[in-house]
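Colleague: Below, each structure is written out as structure tokens.
Derivation of every value follows stated rules applied to the coordinates shown; laboratory data play no part. All values derive from a computational prediction rather than experimental measurement. Cβ atoms are built from the backbone, for glycine too; each structure is taken alone.
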Structure 1
């Protein structure tokens, strides 16, 4: 595994977080955003996360402070009854993929969430995405359904699979 530290994101990370996300906008159907974003346009998303609470944003940073990846837990739906459910995602810099960064980020995120009032974690992924599927399966996510042809990008329609896991296995 590479040498990096996992910590709560700071505003100084916003440029790096945006650059990572923009890579996936331009090169993949992993996100359905169609145009790249500026750090100013990502600021609202950044501000929706805190150092504590159920909505977190963690970064993996190398010794020079460069963002190698990030994981987030965000509000899933706006109605109060859903507040104990979060949606998670993880994005790694292309140079950091396949080197354990996403696994380390998810492990840290889920450990941080254990002290919060979170019961269920959900994740959606466009298909095919074998790397994300493998990561989510390693963390105990189970498939709950597929929405077919719900996103259009690169002149084709994409399916989105949804997964869930309890933060505390064995509870309903």
Structure 2
């Protein structure tokens, strides 16, 4: 009986082959970036050298285990009632605009609106290169202090929202 080679097994499973092809493409792009940096160094083009070095610095910063993956981002209103739910909707808008600027795809998985205004909780799936790497430091409690438009006395109000960020990890079928 003839043994199947490793490459034959990989390419029969199109999902695994697609993933492997993407990894190869990313590695080829990194090699091209190094080649361009070498060319800029030879030509003494300081502006382009600085630009490429900033790109490499960013890639070094985003070199964690899951940094190159997409992200699941959840925002939950905390203490502060209607004001906190309004703060949650402001944070949502901020993250949606950030994702749009980076050309990431965003899918709203879950949203629970507030009674009067804003959002109680929302969960997004964000697909894009390094989405988790860029968003992971956003995890935690975010606080807003402002004069509340929802308070008749126009008092200062402190509101809280919890932001959770998880990487999208692909599971392998066995």
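Colleague: Of the structures labelled 1, 2, which one yields -15000 when helix-only ellipticity at 222 nm (-39500 (n - 2.57) for each DSSP H run of 4 or more, over all residues; to 500) is computed from its coordinates?
Modeller: 2
Colleague: Next question. For structures 1, 2, which has the highest computed value of distance in nm of label points 7 Å out along Cα→Cβ at positions 43 and 67?
Modeller: Going through 1, 2 one by one, distance in nm of label points 7 Å out along Cα→Cβ at positions 43 and 67 peaks for structure 2.
Colleague: For FRET efficiency 1/(1 + (r/R0)^6) of positions 51 and 83 (r between Cβ atoms, R0 = 35 Å, to 0.05), which structure out of 1, 2 has the highest calculated value?
Modeller: Numbers: 1: 1.00; 2: 0.20.
By FRET efficiency 1/(1 + (r/R0)^6) of positions 51 and 83 (r between Cβ atoms, R0 = 35 Å, to 0.05), the leading structure of 1, 2 is 1.
Colleague: Assuming 42, 25, 11 is semi-axes √(5λ) of the Cα gyration tensor in Å as calculated from a single structure, say which of 1, 2 it is.
Modeller: Working through the options, I get structure 2.
Colleague: Tell me which structure, out of 1, 2, gives 12.5 once mean count of other Cβ atoms within 10 Å over residues 107-114 is calculated.
Modeller: Derived from 2, not from the others.
Colleague: Right, here's the next one. Suppose you compute volume of the Cα convex hull per residue in Å³, for residues 19-114 alone for every structure in 1, 2: which one lands on 145? Before the final figure, lay out each step's value.
Modeller: Values: 1: 118; 2: 145.
Only one of 1, 2 returns 145 for volume of the Cα convex hull per residue in Å³, for residues 19-114 alone, namely 2.
Colleague: A value of 2.0 was computed for distance in nm of label points 7 Å out along Cα→Cβ at positions 99 and 123; which of 1, 2 is the source structure?
Modeller: For distance in nm of label points 7 Å out along Cα→Cβ at positions 99 and 123, the value 2.0 is produced by structure 1.
Colleague: Computing relative contact order in percent (Cα under 8 Å, 6 or more apart) for each of 1, 2, which one ends up highest?
Modeller: Greatest value across 1, 2: structure 2.
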